[in-house]
Structures are given as C-alpha cells and as structure tokens.
1. Work out the source of 19 here, i.e. which of P, Q gives that when relative contact order in percent (Cα under 8 Å, 6 or more apart) is computed.
2. Tell me which structure, out of P, Q, gives 1, 8, 16, 20, 22, 18, 9, 3, 1, 1, 0, 0 once P(r) over Cα pairs in 5 Å bins from 0, in percent is calculated.
3. Compare distance in nm of label points 7 Å out along Cα→Cβ at positions 47 and 63 across structures P, Q and report the one with the greatest value.
4. Starting from the value 15.0: which structure in P, Q was mean count of other Cβ atoms within 10 Å over residues 31-38 calculated from?
5. Distance in nm of label points 7 Å out along Cα→Cβ at positions 79 and 119 was computed and gave 2.2; which structure, P, Q, did it come from?
6. Match the computed value -9500 of helix-only ellipticity at 222 nm (-39500 (n - 2.57) for each DSSP H run of 4 or more, over all residues; to 500) to one of the structures P, Q, and report its label.
Structure P
Amino acid sequence: MPESELFSTNRNIITTCTRLGLSLASAESLTGGRFVASLVDVPGASAVVRGGLVTYATDLKSSLAGVDADHLEETGPIDPVVAAQMAVGTAGRCVADIGISCTGVAGPDPQDGKPVGLVYTAIAFGGKAKVFEHEFSGDRNAIRAQTVAAMAVNLDEFVTELAFGPAGGQAGE
C-alpha cells in the first residue's frame, strides 16, 4: 500500500473514531510500533489514539499486553489466541475502546516452526476480539509493511461498520 493510501485510510479511521467518540490502542510485535506511528501521522490523532505497546519480546506479550503466560508457553507467540489476547489486553491496559494487535514472523528465518510471512492481527472491542490470519510474502520490510497496511484496512472496515452498519453506508447494499 502506498504511503498516501495508508495515510488516507488512517485519516478515515481517525475521523470515524472521533465522530463515534472511540479511542484506540495497539500492541505490536513484528511491526515494532509502525502501525501506531502511522496513525499519529494524521492531524487530530490525539483525540483517538491512547497509545501503543511494543511487545517485540515474547515475555512482554504477557507482562505488558496481558497474554496468558501458560498459553504463550504452550503455543509460542505466533498464534491466533495470542493475537486476540494482545488486542483485548492493550485495550484494557491503555483504557481504550478498541485494541488492535499483530504478531507474526517477518523473517528472515522461521520462528518456532512457523513460516516467514505468517502473521495474525486482531481487533478487540467490548472485550471480544476478531482475529485475521495473513500469509504475506517478500522480505522482512515488505512483510512488516503489509502487516501495517492490513491492520489499517481491517480497522478502517471495522470502525466504518460500527458507524454505518454492515453495508458501510452504501446505498443499495
């Protein structure tokens, strides 16, 4: 996704959340904070963005984002439940209405038997999370950029549906 398209998507997220009076926070692993940084590039983001947790190290997913330590030990960090718990945990710990998270393998090598490009993202709202599984390709930077773009697109769709319903405000759908 070109930078201008990412900015436009993020501007829509900020505008919609502002109109709805919703706040958000992120918990990011492989992106190292790139997603929340892209959000705060938008003027007015301070009305919506509470903050972000960079939980790059596996143990921080538990201690900062609230992931169940036993589950994390059992599955490793690249897991849909871990992504869901990161999203719910960051919303709670940052006192935000919406939590968004990502965990995955950017490469160059597989991690815990999980292939390069496998990424889980999640969006939490009202204590429940929706998880998305992605299989990205390319080098480390490409996978990280694709993860940020996917988080933006998924969050934009989510908040648009909150604001306008499943049809996204489109007549005739």
Structure Q
Amino acid sequence: MISTSIRRATAEDVQLITQIRNDAHANKVAHGDYAWGKDGDGFSERWVLNSLSRRAVYVVEHDCMPVGTFSLDLDDEAFWGPQEPIAGYVHGLSVRKGFNGRGLGSFMIDWCANQVSILNRRFVRLGCDARNTKLCAYYESLGFVRVGVKPMPELGEYVDSLFEKSVNPIRDSGC
C-alpha cells in the first residue's frame, strides 16, 4: 500500500529541499513562469536554510521517499497586505522531478486546509504568476478562487494572482 505523509522539515533536509525546489523551479521556467527567477537562478542551500529559520517548512514523503516541499505561514503582508487572522498562506509548493501529476499538490493543499481549519481560520491562500494560465487553472480546479492581483514592480513585470479557498473551521462543540 502506497502512503503519503507530511512532516516538519529540519536542517538535515536542506540538501533535499534544495533539490526539490530546483526541480520545481526548472518546471516553472519550462512553462514560462519566472516567479522564482530565470533559467539558471535556482535555490541555494543557504537560501533554504534561511527559509527554515524563518518559517514552517514541510517535507512530503511518498512511500518514504521525499517528493515535495512547501511552507505554511499564518500571515503574508508582503503579498496580501495587513489582514485579520483568518487564513493560512501556502508558499513554495514544490514537487520533485518525475512526481508531477500524482496528486501530490492537492494532497499538500488538503493538508494545509486541515491545519488552517484546526486553527479556526477560514481560508487557505496562495499566489502564482498571473501569466501562468496552466497553474492558475490548476489552483481553480482545486477549488481556489482568484480574489485579486498584485503587481510586484520590485520583480519587474511580475503580477501575482491571489487565490483563496474556503476551509471548514473546526468549531468547539462546548462539550
């Protein structure tokens, strides 16, 4: 039986996460999406280690093999501006080369929705390059709704599509 699980990343995962992020970066560039940089930019182990020190980064394992990574934040003022604490923000959703199309993205999103729900927040939010119509359509197929766009002049012509998906918060039954 095939199993898929998610665990919190540690410093021991830096090399692995770097490879997975670079696989995902190459895939984005192949589709004309330069949100994470141009061809050849990629991610360094230093960048990944810094990310681990600043946010909750997770590793996805499929049959005990690390195949994905992402982070889940409880705020995102850089892209969403100041917000009430009603959402969780997914960043860096990445799948290892050769594992695309196996439902890992939806597995990660569902896991994030569950975590956000446990915190009694109402939405999972994420962003992606507005020009990457295939990725935008993918998120819409998972139930996300585009709620805005945000030009990012510091990133050149990049425009972020802002998506959110409702989750069912777990309510205290009072028992």
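1. Details: P: 22; Q: 19.
Matching structure: Q.
2. Values: P: 1, 10, 19, 23, 20, 14, 8, 4, 1, 0; Q: 1, 8, 16, 20, 22, 18, 9, 3, 1, 1, 0, 0.
Derived from Q, not from the others.
3. Details: P: 3.8; Q: 3.1.
Largest one: structure P.
4. The read-out was computed on structure Q.
5. P
6. The correct label is Q.
Values in this text are rule-based calculations from the coordinates and carry no lab data. These numbers were taken from a predicted model, which means no experiment stands behind them. Cβ atoms are built from the backbone, for glycine too; each structure is taken alone.
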